[in-house]
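Scrolling down, you'll hit the structures one after another.
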Structure I
Amino acid sequence: MTLDLPSFSGTVLSGQQVPDTYRVDRSGYEPPGSPELVVVAADVDDVRRAVTFAAERGLSVVVRGGGSGLAGGASAGAGSLVLDVSGLRRILEISPVDELAVVQAGVSAATLDAAAAKHGLRYAPDPASVAISTIGGNIATNAGGLRCVKYGVTREAVLGLGVVLADGTLVHTGRRTAKGVAGLDLTSLFTGSEGTLGVIVEAVVRLHPAPIDTVTIAAYFDDVEQAAAAATEVLAARVRPAMLELLDAASLREAQDLLGVRGQAAGSFLVAQTDGFGARAEADLIVDVLRRYTSRIDVGSDREAADELLAIRRAALPALERHGRALIEDIAVPRSRIAEAVRRITAIAAEHDSRIYTFGHAGDGNLHPIIVIPDNDSAARIRAESAAAEIFAAALELGGTITGEHGVGVLKRQWLEREQGADSLRVQHAIRRALDPAGIFNPGKAY
């Protein structure tokens, strides 16, 4: 392709200059071909120029932040322009009085959280990839995280957005106020749209007061079904921990090994955290429930010990990725059916002779059954794909969803109609055509 490029403040890569890393995201999905062009945007004007240029040249636009997506949504093949917005990493404002921040899309949640802490505040969304993913990507997939059982997913934190549309127009949606119902809720429309409606370049996000007290509870069980049942009963007791995370025995061992920490051996592991003025009373109630299932319970408010326990949960996926390609599933079921979902996953693993590691956000029914496929083992890959299909089917049969927080991307697109129905998809396609008539934004992804 002969390039007659507009002037960009950021970096432009084309042809053989494009690193292969821009083809894939963390999902491992590999599209056919390679991107024609990469624009590493330095400012919002770069984004607008890149979108306009792509439309004129008939290129598709694939937006990329940290490249940490787990459904193939940021994968980019032939005929695409990759728009890298990770350079838009300015925190434009923190308002302690209004408890909000205005940030560019390339800022990480960890960076914003650290900046908010200086004002006695915090950014509640806490995905496991908090250190590497970007807020723009979190919004595009409506990411969840460890604290969403109490504080909700990313959508609950987003008040407004700056979005570049398919014709290069920059629009601002939403508000800075705690309440507001003027016009259609375009902020929610773009949140979770997986880069198919526009390019998120800026966000107004809600902050929360940093908790006055925090208590962490670690419990060890004989098996993962027992832990899942205990988690369900904790929630039925009408207590809302800030976190309630589960790891099966194999995931626990792998995470401990990766971190080089010594911990208890167990059939499963549950870590809960309470926060706020009632943290200790809530922790006592959780412990009372857990004691019906296990006597191996540790309780503490020591920050260092709590960080170590949460590091184990965050390390689960990186630990598994050492052993081959991780087929990362992301189902969610009603909280009352967590234990049943775990039993189904265990049976599916045995039926398909696949090693499935299960961990996730027990507090909201969001489980991550991870199937590790050894390199160059095509038979294991075929078995894993069959197992994954049965896991999706089981989630739907249990009244759940094929994705709780990672998005549909490429990998789950064939399952979307089965979950939502043809009529719902027709509405979504109509909205997509209205905002992007030429179909330049992330074609073949999401819906």
Structure II
Amino acid sequence: MAELAPLQNDSTRYDYDLFVIGAGSGGVRAARTAAAAGARVAIAEDRYLGGTCVNVGCVPKKLYSYAAHFRDSFEDASGFGWRLPAAPEFEWATLRDNKVGEIKRLNRIYDRMLDNAGVRLIHGRARVVDAHTVEVADETISAAKILIAVGGWPWVPTFPGSELTITSNQVFDLDSFPERLLVLGGGYIAVEFASIFNGLGSDTHLVYRGELFLRGFDHEVREFVRDEMVKKGATLRLETNIESIRKVENGLDVTLTNGERLEVDAVLAATGRRPHLAGLGLDKLDVALSNTGHIEVNERFESSVPSILALGDVTGGAELTPVALAEAMHMVQHHFGEIPPSKPLDYHNIATAVFCHPNIGTVGLSEQQAREACGDIRVYTTDFRPMKHTLSGSSERCLMKLIVDDHSDVVVGAHMVGDEAGELIQGIAIAVRAQLTKADFDATIGIHPTGAEEFVTMRTLTRR
């Protein structure tokens, strides 16, 4: 962590009090909030308003996930008496183009929000000249504080033919639907896209070098998702990698490290993201970076150059839009609020979801983490076929799991794999953050008949 520097109040010497580089979720929230606090603010963006989340991340991904779920819904409907007049057909162009229209609408909303807040928007890639100066769109601008909020950029490993891969930046807007898709990677982006395209009807293969994907998530959750994805038709090739890709007449010829060869229409490299710092000029200022290339900041989001601030994905924390939003609010309180926060931003018990099929929702510690942190724990699980599928005929199952510190009875982790897991875990996250006990969960009367009631009816201990 960079050392704390004393607050300064010499902003009248500069064109702006705050200059933000990057109009993604964190950058826009910081700009608007600082402006509302009375600061003079400008923001520069060289690509699209709303950043990764709005344009090539959370929003389009969730829309495509909805689209993929319809396939299951059509199949499930017959058990409830619905007869479709013909086999449903999927039109990629309709989904793609409707998505484009929605993203453009959101871009306009971000533009209006900045304008209504009195923030000057400059289109272009800004470059930091010195601790208080940036250059953008043939203009030199000074600012008391410069905030780096440029997010991350897809990273693709180098191997023969790696230039033939696509990334999450391109996958939403392909000219034609990939009937045969290979997804390379084992993080949440890879698992989500493998589920989505499998659901849309693509012959989907997930290739990952590790023994099991979603490293860092609860192991039981990972195994459960693996089994459910296989049941839904996705092909998983674990403990292997891509050796080479070669373009052939009907697509791409992929050779794997286990000697297997596949012919596919597209290869999506979902192999991680790195800070999008190229060309910003931070190297000229000797802004300290971590060994992973992220900007090191203190609790006030100051880098080793105190007037250069950073937040969001470029700082190496949880790459989640709500985290960037919270950091933006906290940063503004530190630098432009009347009363700075008394405590650093709390990163514990951040809930998250993975929009694979079925969804994952999780908050708090995994079972492995809880054993290390708490020592003695109790684990409660339930694995069941949801009521909906008693008539649909689907074999999809749901997993719910509570992890309890045995000494305090506090619920330290809650996990779910199942329909709308993210929606459900958001409420459970409040309870986990409030450090409610298993006794509190047990005393809560459930809503029947719902899947959610399982979280307050798990009485039988699974293991210690």
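FYI, it's all coordinate maths here, none of it is from the lab. Keep in mind the model is a prediction, meaning the values are calculated, not measured. Cβ atoms are built from the backbone, for glycine too; each structure is taken alone.
Points to keep in mind about this one:
- Structure (I, II) behind the derived value 3.2 of distance in nm of label points 7 Å out along Cα→Cβ at positions 328 and 424: II
- Given 1.00 for FRET efficiency 1/(1 + (r/R0)^6) of positions 128 and 272 (r between Cβ atoms, R0 = 30 Å, to 0.05), calculated: source structure among I, II: I
- Top of I, II by volume of the Cα convex hull per residue in Å³, for residues 96-223 alone, largest first: II
- Among I, II, which structure scores highest (criterion: distance in nm of label points 7 Å out along Cα→Cβ at positions 48 and 208): I
- Among candidates I, II, the computation of log10 I(q)/I(0) by the Debye sum over Cα atoms at q = 0.09, 0.12 Å⁻¹ that gave -0.69, -1.16 used structure II.
- Each of I, II could give mean count of other Cβ atoms within 10 Å over residues 160-167, but the derived value 15.9 comes from II.
- Origin of the value 23.1, where mean count of other Cβ atoms within 10 Å over residues 72-79 was derived from one of I, II: I
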